[in-house]
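J.: Just below sit the structures, each encoded as C-alpha cells.
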Structure I
C-alpha cells in the first residue's frame with residue numbers, strides 16, 4: 001500500500017512542478033519578467049534583501065528557495081541572481097528563531113535568545129566574510145552549474161550525489177567521531 005502512495009505522491013509533485021514552470025513561463029513573458037529582471041539585475045544586495053524579507057514574512061526558507069526552482073526553470077532568475085536570494089532566505093529563516101526566542105520567558109530565556117542570535121550572526125557573518133570575495137562567491141555557482149549538467153545527463157548520478165552528500169558522508173562523520181571519542 002505504501003509504494004503506490006509514494007509513486008502517486010512523487011508523480012503529483014513532478015506534475016505540479018512541471019505545470020508551475022509552464023504557468024510561470026507564460027506569466028514571465030510579460031512585463032513581470034522585465035520587472036523581476038530589472039529588480040534583480042546585477043544587484044546582489046536587492047536579491048539578498050528580497051530573500052530575507054520574503055522568508056521572514058512567510059517564515060519558511062524552504063518555500064522561498066522552492067519557488068526559485070520553477071522560476072529558474074522558466075529562465076528567471078539566472079543562477080547568479082538566485083544565489084543572493086538563497087543567502088537572504090538563510091538569514092530570513094533566522095528571524096523565526098529570533099521571534100521564538102523572544103517569546104520565551106523563565107530561567108532559560110536568555111539562553112534561547114543567545115542561541116537564536118548565534119544562528120543569525122553565523123549566517124550574517126558568513127555572508128559578509130565569504131560573499132564579497134569573488135572566487136568564493138563564484139564557487140557555489142560553478143558547482144551548482146556543474147552538478148546540474150551531470151544531473152541532466154544522468155539521473156543516477158544525481159541520486160548518487162544526494163545519497164552520498166546527505167546520507168553516506170554524515171554517517172561516516174558520525175562513525176569517525178564516535179570512533180575517536
Structure II
C-alpha cells in the first residue's frame with residue numbers, strides 16, 4: 001500500500017520553525033537548500049546594493065534581499081526566493097510589503113548560481129519567474145564573472161566581466177560594471 005504525501009501550502013511553509021536551512025516550495029513539494037557560500041552571498045549582496053543605489057532616489061521601488069518568498073502559484077503552491085529582487089511599490093496591496101510571502105512575482109529577480117546548481121534547474125527557475133510575470137531575471141555566475149539577462153519573449157543577453165549591465169526597459173538609466181557584482 002502506498003500513501004500519498006500531502007502537499008504543503010505557502011502558509012504552512014511560512015509557519016515552519018527556523019532550522020537553519022532555506023526552503024522553497026515547488027508545486028507543493030518542499031525543497032531543502034543549503035545556505036549559500038561566500039561567493040554566493042557576496043554576489044547577492046552586491047546586486048541588492050546596486051539595485052538599492054539605483055532605486056532610492058525614485059522612492060517607487062522596494063529592493064529585497066535573499067530569502068524573501070514570492071508566491072508564484074497556488075493549488076499546489078509554489079514559493080520561490082530569489083537572491084535579490086526589485087518590485088514596484090504601486091503593485092503591492094496598499095503600497096506596503098506584507099508580513100508574509102509576497103503573492104506576486106517581482107519586477108526583477110536575481111539568481112546567483114552556486115557550484116552545486118544544475119544548469120537545467122537554473123533554466124527552469126528562470127522560466128518560472130518569467131511565466132509568473134517577472135519582467136527580467138538576472139542570472140549571476142560568480143565562477144566565470146558573467147551575467148545572463150532574461151526577458152520574456154527575448155533571447156537572453158550575456159554580459160562579461162568588463163561589460164556594463166543595463167536594463168533600459170525596466171530600469172532606465174541603470175548601469176553597473178559586471179565585475180562589480182562579484183567578490
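Bear in mind that the values in this text are calculations on the coordinates, not laboratory data. What you are looking at is a predicted structure, and each value in this text was computed from that prediction instead of being measured. Cβ atoms are built from the backbone, for glycine too; each structure is taken alone.
J.: Using Cα Rg over 2.2 N^0.38 Å, for residues 43-138 alone for the comparison, can you identify which of I, II gives the largest number? Mind showing how you got there, number by number?
T.: Values: I: 1.19; II: 1.05.
Between I, II, the highest calculated value is found for I.
J.: Upon calculation of helix-only ellipticity at 222 nm (-39500 (n - 2.57) for each DSSP H run of 4 or more, over all residues; to 500) from the atomic coordinates, which of the structures I, II produces -6500?
T.: Working: I: -28000; II: -6500.
This figure was derived from II.
J.: Still on this structure, I have one more. Output the label of whichever structure in I, II has the greatest value of mean count of other Cβ atoms within 10 Å over residues 115-122. Kindly include the intermediate steps, with their values, before the conclusion.
T.: Values: I: 15.0; II: 11.0.
Evaluating mean count of other Cβ atoms within 10 Å over residues 115-122 on every structure, the highest lands on I.
J.: Given that distance in nm of label points 7 Å out along Cα→Cβ at positions 11 and 99, derived from a single structure, equals 3.8, which label among I, II identifies that structure?
T.: I
J.: May I pose another question? Could you figure out which one of I, II the value 2.6 for distance in nm of label points 7 Å out along Cα→Cβ at positions 131 and 163 was computed from? Write down the numbers at each step before the final one.
T.: Values: I: 3.6; II: 2.6.
Corresponding structure: II.
J.: Looking at structures I, II, which one was log10 I(q)/I(0) by the Debye sum over Cα atoms at q = 0.15 Å⁻¹ calculated from, given that it came out as -1.16? Show your work: numbers first, answer last.
T.: Values: I: -1.16; II: -0.88.
Corresponding structure: I.
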